[in-house]
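Every read-out reported here was derived from the displayed coordinates using simple, explicitly stated rules and does not represent laboratory data. The shown structure was predicted, so the numbers you read here are calculated from the model rather than taken from an experiment. Cβ atoms are built from the backbone, for glycine too; each structure is taken alone.
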Structure 1
């Protein structure tokens, strides 16, 4: 048996008074983070410790009455999250923690103890939970949770976090379940090439595509709101606080963009579930996406070229969220007994997957690949050919950065042979 920890998001239904209380707590949590950050960066290194930071928080809650709006356990969670952010930085997994701006950070409130939630299912659609200093609140019940008689030491909710999104408040439950270990997946293998014209191209010749995330009417409304925002921003004197109309326009834009993101994540979840259920080994390119979406502006002394075209490409890559797709494939494949193998990206789209040669001019267009080798002449969609190369490279993977949770990464590959039938 294995312990599986997953998050489950549900929409909250708050009264106006409860929403006001949640916002007060969210602002207090953000301010506490900034206070802890200032204390940590100004104090001498030998004086930094969790115990000293905890004592500073307790004293701050006594000296600043508005900090008392945040429950004590939520305040302790802020400190633990801040310290974990530094650990992630020291281990090279993230940047150093920084100041949280009021308008550029998302409000969040931690409820670290699952027993404090007192979750009860009211009917088929709604459940009830307890939020400290706010009271009982309703949330949308969309999935069975281990509560009541279904809960035990191995199957339970270990905590939750309240998060404010553009479309309202949500709760993210931390769910722990005991599940049997997955049997080895016996399905075929596949290579997945990520792109823009074809979001996902599989080595078996099929594609996973989607349409625009917003309808024509929603896109037209978003463009109109963005023009309105720019007009109102130009009319506002520099340094003056935003008007209510400008703030309302920002909120409407954020709501439409959140709608597009929610639809994109839903498509990714459904698509990755289907791929991991059908295939045992999934090969993907090990892309440095952060480097790929860097701006091409350059400097004053050395200005960039084709800046507008590169900016459009960067937006298209970011909209596809390639990294999130791979993350979903990794944990879903591990749950089903499969694996994800990351292979080196260079030449996957230039090499012929039939003969293994790289012949100049074989990539005739963005969508057509025709091997120019006299002894081959293989023809296929360019993304399908790349997927076949990725699948073959994943099968030849024998070294790399290790096997973590069913995921292997291979940074360098020798010239590959023909694609395995």
Structure 2
């Protein structure tokens, strides 16, 4: 009599969120992984979560956190804080992103958008990233901090190497670390100079307010001041610029949806359904990373303390269990429970500002043009696994 065969252990699917080729076509790869398993294995001991329900719950699960901060990622330490330190600082920063504070910026943002569009329409052949999205988002966020226009190009130059710090430390090469250290060191020195100068010459701006809060000794510790400023500055403008260009590219590749969005942008802003769909369709943040702080279970998979976790926001936003025809752009889609700004205690603090900038930028772009045509090749950035955006968006504009 032959012995009974030994039970076969299930082999969990593998997904590498750091694969450089993922930037070329992430969504078909997400679909393959998502339809195979809710949780896949990845490099560096990662557990990779692919489906909307599980990603949404994980974003809200405080047992998944960031853990102790390690150099060089302390420049974004506010982004990586866990409770109880996180909440008080978030309440301070939230003052600048309240509905009333953001709504008050509408005239200023509209004026900047129209100024940039005046120049773009005069040129006709422009790069929507370099000539429109980046200048807009930089002017707005630097305006909040009262930073001079002539310093904004330098700030932008520091972003690519520092942005690598949004990926977890175990995904960085020695070259990445060296470049990040160098750029972060220069940016920290710049912020120190600005903070010291603004202490002597305060104004009615976000930086002066944060300095006063830190110096009062109430809630914001002085050592938290610089990381908070760094995050609000750099993450604020880079993500917003990518939202604008990702959205514009999606509309250009779907002329029927562009026509529908244009017909409803008479107020100079996109309607909320169209904006939510563009945020869902090609999210500027594709992946967010966590570390298990207390044992938990995701989709029946036990996760022990210290396990690194990757939450695929881009995959969750295309999950057919939640979104009908998820790979189809539909500016009438509603409801639209996308996760592009995250969820839970780390829901994107700057989401209201990013939404307003994108809504005005795209709305004015559509209402002030008769046609927008792609005029060159489009390639996606491969700086970081976290961020999705194009390296350039060359177009030809015809004024309305």
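Some observations on this one:
- Per Kirkwood radius over Cα pairs in Å, the highest-valued of structures 1, 2: 1
- Highest-scoring label, criterion being distance in nm of label points 7 Å out along Cα→Cβ at positions 26 and 234, among 1, 2: 1
- Entry that produces 22.0 once mean count of other Cβ atoms within 10 Å over residues 50-57 is calculated, selected from 1, 2: 2
- Taking mean count of other Cβ atoms within 10 Å over residues 58-65 as the criterion, the largest value within structures 1, 2 is that of 2.
- Answer label among 1, 2 for the case where relative contact order in percent (Cα under 8 Å, 6 or more apart), calculated from the coordinates, equals 27: 2
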